[in-house]
Structure I
Amino acid sequence: MLPGLTSLKMLMGSKERFLILLSLIMGLFILQPILGRFVAAQILMSIFLTAIGISMVHTISSKKKHAIVGVFLAIVGIASLWIQYVHPNKTIAVIGTFATILFTAVVIAVILDFILKSEQVSREIIYAAILLYLLAALMWAHLYTFLELVDPASFNIDISQANVNLMEFKYYSFVTITTLGYGDILPVTEVAKAFSVLEAVVGQLYLVVAVAWLVGMHVSSRPR
């Protein structure tokens, strides 16, 4: 096989897929607060979010059935993101946000299946475990955005722009999943409170179970 094709095949490998997506998400956390201050830079953030969506599709490409569903949901979510520039519409934003929630859930399910079927701790397992935690927080951020779009009284904030909503709820989601609870953003409705509690519980259980499982698997795979 040609060296170029060999390198491309290695790049498309599972651990590289996880690493690329993990790097893009971490880049989003760094760039979005900086670029979000400039109106002209919002289109760059949309391009960045589109790249993350494509990378997520690539992450589940080994599972054909999941990939087909993922591609459809990703197209709906990405299309709604770009349509807002030419035709802002709340209904389209609601549909796109809901599709993004389902798409992220599919990606999480595929990554979780990959982790559970692994027999030893490797670098790609570590990437996948970290990625699973970050994607869970992002899925809840989109869920909170969806709740706010459907019922603007769900949280004690009043923001009209969907992109800014997502930025605020990313912050709120990570504060909740890590149980920091700063209290600057609060759930108001019963539904918003229920999902906030669920995220906090799932986040803590994941850390406990994941760390214990990874340590146990590592110990059991060591030569006696």
Structure II
Amino acid sequence: MADFFVQSFRMAMALIFARDKEVLSAVAISLNVAMWSVALGSVLGVPIGMLVALGNFPGKGAVRLVLNSLMAMPTVVIGLLVYAFISRQGPLGSLGLLFTPVAIIIGQSILATPVIGNYVLSTIQGVDELILPTAQTLGASNLRSVWQLAREVRFGLVAAIVAGFGRVISEVGVAMMVGGNIRMYTRTMTTAIALETSKGEFAFGLALGLILICVSLAVNLFLTIAQESRRV
């Protein structure tokens, strides 16, 4: 067993350093769809989180319950729902989105939005409640006051976006169901790992797994450096 793992590790490293085109393609597609998904999820999730944290409206508790529930939603369920909408028989079937990178982005943005929204909500609830009233007392408009609050919690917002990225970069259900795992087109790192390992290509899967770990570590290192620079 140890010899098998060592040999597979050596083969995996050889694939990485040789810049195997299949490996590079899966990495590029994963990063591309993940960044677009997080961008869209941030556009939706940040305002939702801030609205729920700062607003006082009927049904606020229900909205929080929905956000929490969506965080735990299995990725295959999200993939199933998106598939139903964009398949040929679905209401958006005429757009031809199924088995394209756009389909993966749609599904993964749905995954990222509640994660980002919940992190933003928790971040804002943890700051001084007097920030908004103080800014308004000094003559700032409501929009300016919210902007000042966002500046105060900017590292928390970055953490929320990083959490959203972590959610989508490692998921496999949505990418498999609506992306179709098409070689050099919609095959991400996670779907390639699942496919190649099932075919007995453990070294190939291990190569992508190592890259996936490095990506996750790099993102978290960026967040740590940003937080440390804030304290200096």
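We did not get these values from a lab; they are worked out from the coordinates using the rules stated. Keep in mind it's a predicted model, so treat the numbers as computed, not measured. Cβ atoms are built from the backbone, for glycine too; each structure is taken alone.
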Comparison of I, II - label where Kirkwood radius over Cα pairs in Å is highest: II
Using distance in nm of label points 7 Å out along Cα→Cβ at positions 51 and 211, single out the structure from I, II with the greatest value. II
Which of I, II yields 2.0 [distance in nm of label points 7 Å out along Cα→Cβ at positions 43 and 67, calculated]: II
If relative contact order in percent (Cα under 8 Å, 6 or more apart) is calculated from each of I, II, which structure is the one that comes out at 17? I
